[in-house]
Structures are given as C-alpha cells and as structure tokens.
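Dropping the structures in below, format is structure tokens.
FYI, it's all coordinate maths here, none of it is from the lab. Since we're looking at a predicted model, the values are computed, not measured.
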Structure I
C-alpha cells in the first residue's frame, strides 16, 4: 500500500481517537480530526500526504485517496492492523506528544524540577517536553505496560526520548 522509503503520516477520523493516541505513543505521526466531515478529511489527507485511517467503508473506498479501512472495534487489534499493513513506526516509541502529535524536545532535570514529583526527579535523568502543550514526559513503566497491552509481537522500540509521565 505504501512505498517503504515514503514517510508514514496518518490522519485518523473521528471514530479513531484512541487509535490516534496509541499510534502517536508508538512513534507514528498521526493527526486526528474528531469532527471533520468526509470531504474535509479527504482534502486534508491529500493536502498533507497522509494515509487516512477510517472505519467508514464508503470513505475508505474513495478514489485518489490513500486509506486503510480499520476492521476491528478493539484498539489493540486496530494497532496490530496498522503495524502489520503499513509497517513499523518510523520513530521510536514515546518520541511524540500523545496529545499534540509533535516531537518532544529534550529537557534537563533542572528545567522540569518544579513540574514533576520529587521521586521522579530523583529516579529519572531524561525528560522531554511538548513544545506545544508543555506536557512533561519521562521514562517510567509505561513502555512495559504498552508492550503487555499490545502484545510482545508488535515492534516496540525504545527511545532516547522519554515517555509520558
């Protein structure tokens, strides 16, 4: 469906908000439109070179649009379908803001000292911050929880960037 040299950019429709967040956590650039109509989704996907992820059969069947019809209602199976069909994430897991979809910027412990719990400051050395929303991320136990939830068979590579804290 997609050239392996071509970057993977996704646009998830309003039915796939949870999937969009999981894909961001895994390292995929995933825009999300929760209230756009079919015409706007198609326009944006084309304009931005994004693959449209949808559960809407008629939208997925549109000509001239790169789409993936998401079959399952279960987010775990949705993630598996995306990875198996389109390939592994282009960026490491936990390298993007799960809310804003932007890459995290590195931050020092001193920069986040007044914004994270003392225990986290004592136990973590690497932090990331979302340049858009300001949310702080660090490597906790989230990656192991994600692996357990999604299943060990998914390619979940670690990141030098921190994870959601």
Structure II
C-alpha cells in the first residue's frame, strides 16, 4: 500500500489541526501549507473536500481559516485514506471495493498473504484515530533504517 499525495497531505494538515484544537482558533491555508510543506492551492482543495464530508469546518475572513469539525477521537486514519484513495488493498484480487479478478485466484498462495496484509492494515487504520496518531512519537531515522531490515531492498 502506498498513500496518495492527497492522503499524505490531508493527514499532515489534520495533525496540525489536532495540535491546535485546544486553542479554538482557525488556521489559515497559508499557515498550514507552510508548516506541512504542501502546495497551498492543492491543500485548499483537500481541505474543502474534508469540509464537504464534515471532518473540518472553516471560518471566512481575514482571521479565518480551518478547524476540526469533529473530535480527533471520532475520525480514523482509515476513513481519511479511504476517502482520498478509495482502497487499502495492496492488489485488486483482495479488494472488496475495487476487486479485479485474476486467473490464478483458485490456486494462488501469495493471495492469502496479501489478504492477511490487507486485513491487518485495514484493522489497524480503522482503529487508529487522529488523536491516537497525534499522541504517537515521530519516527526516528534509525527506526526506518533498522539493521533488522538491512537486507530488504525495496521496502
């Protein structure tokens, strides 16, 4: 599974909104874009889409901007990613919403592994709220390049 830019940018912006939720003050698109290294026009489209589905709200005017419309405990990462990407399955033959038949389905052992991966990813993302993600620590570079995975080109 690889996140689209829209999902990536949406989650970045939402983390910033979670961080400032207690202030009750809206955050401008410009400020969110600068803070999260996102092209402002693209971010504005993403935020308007999130507003349309009720995840964020906006306040117009010079001191306006965007706020979370729901509690960060009520929105899961799975909801956001599915909204923008539509699917969590790594391949089409294990997707429920974007199913693509394969001639090898009846005998493929690899499909079982990918179905298990789909189920694990979906369950994890559906249980993880924006609040949960925000409480987690940022990933350190050493964790990404752990010697445990040093042999695994292409991860």
Structure III
C-alpha cells in the first residue's frame, strides 16, 4: 500500500483525527483530506468524493472515510469508478455471524475482512455513531492487513465491475 487517505464530515471528525494519529504511529503514509475543522454544517460528499478520486487514481492507495452511519459516505465513494467501499458500523455479534469459509466468525469483524478478501475493497467507510474508538482501530487494522484472495472466482467477479 502506497498511501492511506482519510476524510470525514462533522459526525466522524473526532474519530478521524484519532484514527489518523493511530495510523501514523503504525508507520502508514497518511494524508488527511478533510474536514480540517469541526463544522456541523458540512456535507460529506465534499470530502468523500476527493478521497474516492485519489484512491481510484493511485492503485495501491486505500481510503478510510468516517461519517455518522458510514452508509451515505460509502454510497458517495462507490459512485467513483475503481472504488470499492465497504461499510463498517460495528462488529457483528459472533453468535449472529454468518457461516463463512467453513467456520464461524471468531471476532465479529467479517464485515471488514470479507470485502477485502473477496472484493478487494479499497475504501473502508466507518459509522462513527455505532463504534467505539477501539472497534474502529481494530477495523482499520483488519482492513489494512487483510489481503485480496486473488482467487479466480473473485478476480472474475471484480473484472465484471
């Protein structure tokens, strides 16, 4: 990965700043694309769209976008060709996790892990109103550390995007 971009609106502003600081301590090359001040009147497309364009233009880059639910932010990012944004708004309860790859989710973070493995997700959209700082940090770790499986069936499906 060459670059890690961050962007948020007012709802994700504090969490974005904490995640940037945490990611920098881990040695990632981080760029903050805004919002740079807490503005309750801002609109997430103003920050998400530039991030999505940068991720699409820089093949090894990834992006982290943070908003209230993460849903609108992901919808906005996914409008940019080449972006594959996945939403995280908290770990699934392990007892409610779907059966996957011969087993059950051990930690509830398959909503992050599987989009990386199966869809080569390059943007993670986090719902700040639904996660703790620790859960968001863990989601970012999983997003950055999980490789794309590159299996023929997943590569074939991505080619159809």
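Assuming -14000 is helix-only ellipticity at 222 nm (-39500 (n - 2.57) for each DSSP H run of 4 or more, over all residues; to 500) as calculated from a single structure, say which of I, II, III it is. Source structure for this number: II.
Set I, II, III, criterion volume of the Cα convex hull per residue in Å³: the highest-scoring structure is II. For mean projected area of the Cα convex hull in nm², for residues 42-89 alone, the highest value in the series I, II, III is held by structure II.
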